[in-house]
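Take a look at the structures below.
Since every read-out is calculated from the coordinates, none of them should be taken as a lab result. Bear in mind the structure is a predicted one, so any value in this text is a computation, not a measurement. Cβ atoms are built from the backbone, for glycine too; each structure is taken alone.
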Structure I
Amino acid sequence: MQKTLRKITAKETLEITEQGFYINTKEERIDISEIQKAAVSGTKFYDTKELDDLLDKTNINSNNETSFEVVEETTISSIQRLTSLGFLNPMCLNFASAKNPGGGFFNGAQAQEESIARSSGLYPCQLSAIEFYETHKAMKSCTYTDGMIYSPKVLVIRKDSGEFLTYPFLVQ
């Protein structure tokens, strides 16, 4: 996707999250308003202390099996593949800008965060946790905190190409 098209897609995706629906490839109106509102209202900024406290309270069960795979695909493609394989609650780690919600997606930048922001309802969720960004903008060093933003059930509405999905899927 060329930079100009990435800019247009970013703007259009934000408009869709604000209006609460999009028209899919079958010309059906897909209402995303309630799920988008829930993702935004459920978004939480965890500062370093809260994360440490959460870890202390967590009962880690070593009976769970964890597997790893290395694949050559984008984050959006991976989430879509896992969802199609029946994984009900995929989670994505976004290597995001600590200072700018969505990174440079409005400017047509192309990296992981920008791809996710262009393809999903993530950007409004990030804006709802503005304290995360303000904290890092105020820092005088090049290093950042261990804080993070958690956004539940974010809708993915586009493929990497920018084409709308027939039906959206969710990612944590």
Structure II
Amino acid sequence: MPTSNGRAPQPCIHKALLYINDTDLFLDEADKAVEVMQAAFQEADVDLKDEIIFLLGTLDQPEICMWLHAILADPAQTQSTRRNAALQLSVTAAALESPDELRAILLADINHPDSVVRRLAILALGWEGNQQSATEIARLTTDTDASVRQAATAALSHIAQEPLDQHAKEG
């Protein structure tokens, strides 16, 4: 099966496709699979990159979060790939036992001079129950960039969802 450039896929691409199509195999070989998937990411087209991001994000590992963060911050990646890394990072971070290190990195990113990095960091910080970041995110509702303001508002809404749901159950 040729890739979008007409060449035969690299062995790591072929193996990545096997993992994507057989999640049991992926989970059985998780340690090896992570290395293969990250190598394949470098050669992959945009669609395969997104599938790799979403599959690796299911592992809920701090190392995967740092890898996703690197994609989020990489201007060489497409906007959609960076956004998908931020979205997956938000989901994966919420499942971490201790997301403190990641939270600190993302909070530093919300002060980045590049508005795209700020917006994506806010998106990544918007995991349900991440009240520790709410004050810093709220500060960005007055950012000079409209997309950053919008991301901050959406993130605050998502962060507040858990307490609102709990209140509704008690009410």
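Here relative contact order in percent (Cα under 8 Å, 6 or more apart) was calculated and came to 14; which of the structures I, II was it taken from?
II
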Looking just at FRET efficiency 1/(1 + (r/R0)^6) of positions 35 and 131 (r between Cβ atoms, R0 = 35 Å, to 0.05), which of the labels I, II belongs to the structure with the highest value? I
Given that distance in nm of label points 7 Å out along Cα→Cβ at positions 11 and 67, derived from a single structure, equals 4.5, which label among I, II identifies that structure? I
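For structures I, II, which has the highest computed value of volume of the Cα convex hull per residue in Å³?
On the way: I: 143; II: 129.
With respect to volume of the Cα convex hull per residue in Å³, the highest-scoring structure among I, II is I.
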Output -12000 (helix-only ellipticity at 222 nm (-39500 (n - 2.57) for each DSSP H run of 4 or more, over all residues; to 500), calculated) maps, among I, II, to structure I
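If mean count of other Cβ atoms within 10 Å over residues 59-66 is computed to be 16.6, which of I, II is the source? Please report the intermediate quantities before stating the final value.
Details: I: 5.0; II: 16.6.
Source structure for this number: II.
Once distance in nm of label points 7 Å out along Cα→Cβ at positions 75 and 115 is calculated for all of I, II, which comes out largest?
On the way: I: 0.9; II: 1.5.
Sorting by distance in nm of label points 7 Å out along Cα→Cβ at positions 75 and 115 in descending order puts II first.
Which of the displayed structures (I, II) returns the greatest value of distance in nm of label points 7 Å out along Cα→Cβ at positions 19 and 51 on calculation? Intermediate values should be presented prior to the final figure.
Details: I: 3.8; II: 1.3.
For this comparison of distance in nm of label points 7 Å out along Cα→Cβ at positions 19 and 51, the top structure is I.
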